[in-house]
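Colleague: Listed after this line are the structures, all set down as structure tokens.
Since every read-out is calculated from the coordinates, none of them should be taken as a lab result. Being a predicted model, the structure only gives us computed values, none of them experimental. Cβ atoms are built from the backbone, for glycine too; each structure is taken alone.
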Structure 1
Amino acid sequence: MDNKINLNNILFLDIETVPELENFEELNNAKQELFTKKTQYQRKEEFSPEEFYERAGIWAEFGKIVCISVGFFDNHSKDLTFRLKSFYGIDEVKILFDFKNLLENFYSKKQHLLCAHNGKEFDFPYIARRMIINKIELPKKLNLFGKKPWEVAHLDTLEMWKFGDFKHYTSLNLLTNILEIASPKEDIDGSQVANVYYQDKDLDRIAKYCENDTLAVAQVYLRLMNLEVLRDEQIIRVEV
């Protein structure tokens with residue numbers, strides 16, 4: 001693997017998503033029908049659309065982003081540090097604009113890269129789709145129209161771990177375990193985010209969970225590059 005990439009040029013990230021509305025019944029008739037058709041193969045005969053709707057957050061067409069956490073290395077101080085920051089709340093448009101401003105102001109140059117676990121299949125396209133749905137012009141790092149594969153500035157720790165094996169999937173939790181990195185799943189997991197958002201209304205809890213995943217992505221990247229993982233004292237959580 002290419003370990004010549006300057007760590008300062010990588011923005012690590014993770015997103016948390018939930019169904020766009022709390023309950024299936026809140027969707028208009030057209031959206032209910034479209035969701036029913038969209039999920040027919042996954043549901044088979046086991047679940048009704050109403051029962052399956054709790055998973056709607058995995059599709060950008062039926063979900064929304066409630067948190068984007070980012071992490072970046074800073075070696076301007078005496079010791080290398082890793083700073084974590086989250087954009088989160090009930091206003092998805094603000095979350096997306098804040099993230100877009102970060103990209104355009106600090107990560108828009110050719111050498112800058114975005115990195116996530118399964119980011120090429122989930123995080124990056126999800127953010128782009130939600131921006132288009134919300135009528136937000138895509139930043140350069142997410143606009144892939146007309147770009148050649150080698151022009152796409154995205155890193156994916158899942159893809160890196162596959163080593164060309166396209167059939168293979170490894171969760172971030174499993175990868176941290178086998179690489180002896182602290183698990184990011186200290187509190188909740190992805191299946192619980194919607195309940196924490198709609199029932200508990202605990203956005204801070206979701207942001208912390210998202211930040212832990214972002215930190216885990218960075219730690220996995222370091223291990224894949226055969227570099228030392230971060231120590232607790234090197235990790236700084238930045239308030240928005």
Structure 2
Amino acid sequence: MLLASERRLIADHGRRMTADRLVVGTSGNLSIRAGDLLAVTPSGHAYETLTPELVGVHRLDGGAVDAPLAPTSELPIHQLIYGHTDALAVVHTHSTAATVVSTVVDELPTIHYILAVLGGPIRVAPYATFGSQELAGNVLAAIEGRSGVLLANHGAVTYGPSIEVAYDRARYLEWVCDVWLRAHSLPPPFTPRVLGGPEMAEVSARLGGGYPTTGRSREAGPEGAGAAGAG
């Protein structure tokens with residue numbers, strides 16, 4: 001089976017998205033890039049019955065290579081991100097907190113240092129109809145210099161060098177959105193403190209450009225990428 005490993009990972013992470021409540025029903029989508037090909041979730045198929053064989057393989061231009069079902073309607077988002085970043089995996093969620101935050105702000109501020117993993121404050125891409133090239137363009141503009149973005153009145157998109165990293169970034173983003181909402185639910189004069197540029201720069205330096213999802217070696221130095229496992 002073409003891209004067998006990638007298709008298995010897509011099916012597995014689709015089930016994880018449901019279990020982690022990052023999606024409702026058949027919403028959301030995932031993809032993995034392998035050279036000039038993409039393994040991507042099909043449109044409108046339940047994750048609990050999604051098998052690797054039903055995960056489609058498409059060229060970067062969207063043409064089907066081995067795809068028994070139509071691809072996700074948000075394929076244009078995936079295509080633009082792959083075409084303009086170093087992404088090797090993309091995750092699109094409809095998680096509750098991220099969607100709520102996307103309806104009330106233009107940017108999620110750095111109320112927690114974990115946003116350094118995604119590049120800093122998270123912008124909200126202006127609303128456009130799902131599946132449209134306009135929405136894909138809005139996402140690409142808003143995600144510049146970041147590895148995550150909120151979609152106004154819609155959800156969130158994250159990417160990374162692997163499906164595991166992209167998926168974990170989606171979970172981090174949802175958690176920070178939930179923290180922001182809880183902080184803002186407190187009555188005045190309580191408002192969330194925001195970490196400034198110096199604080200976030202120090203965190204970014206300590207992370208060393210990474211935030212491992214599979215543990216770190218005991219030999220990893222305190223200023224290297226391995227230090228990102230702390231906290």
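Colleague: Could you tell me which structure in 1, 2 was used to calculate distance in nm of label points 7 Å out along Cα→Cβ at positions 124 and 156 as 0.7?
Modeller: It traces back to 1.
Colleague: Something else now. Figure out for me which of the structures 1, 2 the number 0.60 belongs to, where FRET efficiency 1/(1 + (r/R0)^6) of positions 12 and 36 (r between Cβ atoms, R0 = 25 Å, to 0.05) was derived from the coordinates. Don't skip to the answer; put the middle values down first.
Modeller: On the way: 1: 0.10; 2: 0.60.
Derived from 2, not from the others.
Colleague: Then there is this: Among 1, 2, considering only mean count of other Cβ atoms within 10 Å over residues 28-35, which has the greatest calculated value?
Modeller: By mean count of other Cβ atoms within 10 Å over residues 28-35, the leading structure of 1, 2 is 2.
Colleague: Can you rank 1, 2 by relative contact order in percent (Cα under 8 Å, 6 or more apart) and just name the one with the largest value?
Modeller: Details: 1: 27; 2: 17.
Biggest value here belongs to 1.
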